[in-house]
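Multiple structures are listed underneath, in structure tokens.
Computed from the coordinates by the stated procedures, all read-outs in this text should not be read as laboratory data. Quick caveat, the model's predicted, so the values are computed rather than measured. Cβ atoms are built from the backbone, for glycine too; each structure is taken alone.
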Structure I
């Protein structure tokens, strides 16, 4: 597939799998079925980049592409490493991707990519003002979009609340670990989102992660002054957001 003007390409690097697909940038959805390849072990930058190249070759994609990564990413350099090899820390990962794949690469934090996609094409509906995406899963991933522009690497899941790392108390994994009912978990989420509201005064909160599919079960137990909605792009958000950012 050639790099058509209306199409981009996104890749989502995870601890267990690497997924990629071309993206229709006018509609904000995948233009073809995504391909998934297990994350190589050890998951070094070189081996992961080789897997990314396989995915690009599968589609015959020759143009620029965007790639998500579960870490703080500053100007293409990965500063942390979660669920991947520690050799990613302080690595010029974008440079490695470009060298190995032979294509121009943009690297972005995975939550940031999802937030951009939801703000542009999903639940936020191109909303103005301050939009916060919070992905509730193993941890709490966050993305902050202000008037359509991403403020990268916010990491609000690591705020300290009541002496605890916020995600250790309010992530979906904490709900499962502590066997919490929806109401009990809602109290913890209320505490978390109230703290975030007092810092940011957002205009909209978008909640992603698998538990967003059960939004109607737990959201009545969460008290916020900010309107809260479930994410709509779900598993496609990272790929869509990465492709979009690579084209900007």
Structure II
């Protein structure tokens, strides 16, 4: 077995969270001028990658794709090539901040609304005082403002660029601007800034241990109901693929 498992045509990394953080550390400390783009993919996004040619291209060119969801973990087990654990955008963010605090890394936060974005910076300064805030901007901007944001990020040269524009918009935005983003590592974090600032409830550990985070989020975020219909599509296709059935 190699370090990847193919699920529905997507190459998922088999690195655990700590190994992924070690890789990020390596990319920052041994920077070679090329942006390292990480995509965290859950079952919903996996289906979008299959059905969206633009997103498919982006995923093929990404530097690392992590398994963000128990559905991905279970699918890898069905293929007898298991990933060790979920590696979510939220966990990557917190662990990157933890290591960044000990190494003085710089972060740029793009996304969410102005209040949440500002509170995120305050949260980081309070809990990770050695982390440098290279810059920040909310996620509601027009074309003209976008050009200024990209230029600002380019000038700031952050070690890590955090993009909270929602998925798949975040990765499409990163891909469109990646040649101009003078950052070492970049990844999308979905609604993680809403969670760390308390705007959205964090999933209790007991729900996570029972692999029911998706249910907790559905109960507390009714708007996710339509999106989570894709979970059934993923389960059907992943099961079929694992048993070599041509299910579409």
- request: Work out the source of -9500 here, i.e. which of I, II gives that when helix-only ellipticity at 222 nm (-39500 (n - 2.57) for each DSSP H run of 4 or more, over all residues; to 500) is computed.
  value: I
task: Identify the structure, out of I, II, from whose coordinates distance in nm of label points 7 Å out along Cα→Cβ at positions 7 and 199 was calculated to give 2.8.
output: II
Winner on distance in nm of label points 7 Å out along Cα→Cβ at positions 31 and 55 once structures I, II are ranked, highest first: II
message: Given a value of 18.5 for mean count of other Cβ atoms within 10 Å over residues 143-150, calculated from one of I, II, which structure does it belong to?
response: I
- line: distance in nm of label points 7 Å out along Cα→Cβ at positions 39 and 231, calculated, reads 1.6; among I, II the input was structure I
